[in-house]
Structure formats: C-alpha cells, structure tokens
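Okay, got some structures for you below.
Nothing in this text is a laboratory measurement; each read-out follows from the coordinates by a stated rule. Being a predicted model, the structure only gives us computed values, none of them experimental. Cβ atoms are built from the backbone, for glycine too; each structure is taken alone.
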Structure I
Amino acid sequence: MPYPYSNEYAWPFPSLPVVVHPVEGTLASPSLLALLDTGADGTLVPAAHLRTIQADEIYTTRLRSHWGESRPVTVCLVDLEVAGHRLPGIEVVADERGKDVLLGRNVLNKIILLLNGPDGETDVLSRRPARDSK
C-alpha cells in the first residue's frame, strides 16, 4: 500500500506511519508520521511519546548532528510498527527537542522500500528476510 510523501517541508519528504510499542506491555503511541532519512544512522522519536508508553531506557550516549553539534541523549528499546510491519527490539533516541519521528538506517535496513519520487509515494514491499549468521 503506497503512502504519500509529507508536504510539511519545502520539498516533499518520504514518510510512513509508525506506532511505537514498549518491548513488554500493552501501551502504544498513536499512529505517528515518520520521516525517512537514509542518511541518518539511527532513529529519533520525540521523548514525550516514549515517556507516555513507558519505554525502557537502556543507556545514555552522545548524539552528533550533521552540523557537528554534540549533545547527550537517552536511548530506549522499543518495538516499532512501520506501515503495519512490527520490528522488535529497536534502539531509538529519545529526542527532547524535535517533534518529528525520524527513521534512520537502523530501521530502514530492515525493510524493503520503494521511494517513488515522481508520484510522491513510499511503499513497503516486504520485510527483509533474516539472514543466517556464518
């Protein structure tokens, strides 16, 4: 099922709906619009959503932006439901400043996407199969 690009920015942005779940528990965020950033290493979720679902905080670290700025952040472990596909045990940064969910490569590398810029649509084709470790 194709999802429209977000028009909230000067250039349309590939996006998908996500629901954030704690690893254990029954709480869940509402459906959130997530921006797809193939240049980002990790995934950011507004901290307020993570507090609401009582996500497990697993460690603190520093995050460096593409501008070179570095700041302390908390990393939480959650299950992410991306366009209906549940991805278990995903590390996400609790973003205290931003309002957007940003999916980075730690999530995008787990799904097969079609970014159809001319039609302004994103489609999840299927889940990437697990690979045998050798």
Structure II
Amino acid sequence: MVTITLKGKVFSGVGEGRTFTSLGWARRQFREKVGFEPYPGTLNITLSEDGEKARLLKSFTGMEIEPPKGFLRGRCFKALIMGEVNGAIVIPDSSRYPYNALEVIAPTNLRERLCLNDGDEVDLEIQLE
C-alpha cells in the first residue's frame, strides 16, 4: 500500500454531497468499503499542490462505488484528515468533475470537528491500494 499526502483548501459546494451521503445504497457501500457510515454531507477540498499528485491519485483504482441506474459511478480511498479523523475521499466518475477537487467524507461533521471555514488549508493522508 502507498500513502500520499495532499494539501488543499476548503470550499463550499452546492449541497449534492449531503444528498449523496444520505442515500441508503451509498451508506451501505461506504460502511462495507471504508468501515463507517458518513455524516450527511462532504467536505469539499481544492488541491493546492501541483497537479501531479492529483493525477497520480486518479490513476489508482481505489474502492469502486457501484450505484443503481441513474447515478454516477465513483471511487473512494481511505484517508486521515488533519492527522486526527479517519475518513475517505470520494471521486465521482465524471469528466466534468475538476481533477483537483476532492469530496471528503467522515463519520462526523468535519467543519465542526476541525473548526474549518472556506479557505482553510487541510492536510490529507490518502491510502492508495
């Protein structure tokens, strides 16, 4: 297993993460694949490093998220957020999704737990398998 460290900045999304992480089929898959049910919502991160690590990350398969018809496929990777909270990153399988953006899930509200606001920098240790 390979671990990479990424840095990024928090930004507000459009609220789709809350809907996605509340879906029964998604919650079941996260529980099975990363070991927890996510808090309803995601922490949106824009990677602040050069694009090489982002491209490297997206070259790994990760754990497949297999949705029912009508939803996008995706991948997830276990992550340690700010050296404190076990979580995961989710990468939707969409060419419209920016290569340097990540959706972070955890069993707790990350903004509250880590006192994060838009523009704050976040460190992520990602486990690549």
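One of I, II was used to calculate distance in nm of label points 7 Å out along Cα→Cβ at positions 31 and 103, giving 1.9; which? It was calculated from structure II. Given a value of 2.9 for distance in nm of label points 7 Å out along Cα→Cβ at positions 7 and 55, point me to the structure among I, II it was derived from. The correct label is I. Can you rank I, II by relative contact order in percent (Cα under 8 Å, 6 or more apart) and just name the one with the largest value? Structure II comes out on top. Which structure, out of I, II, was Cα extents along the principal axes in Å derived from, given a value of 35, 31, 28? Derived from II, not from the others.
If helix-only ellipticity at 222 nm (-39500 (n - 2.57) for each DSSP H run of 4 or more, over all residues; to 500) is calculated from each of I, II, which structure is the one that comes out at -6500? Source structure: II.
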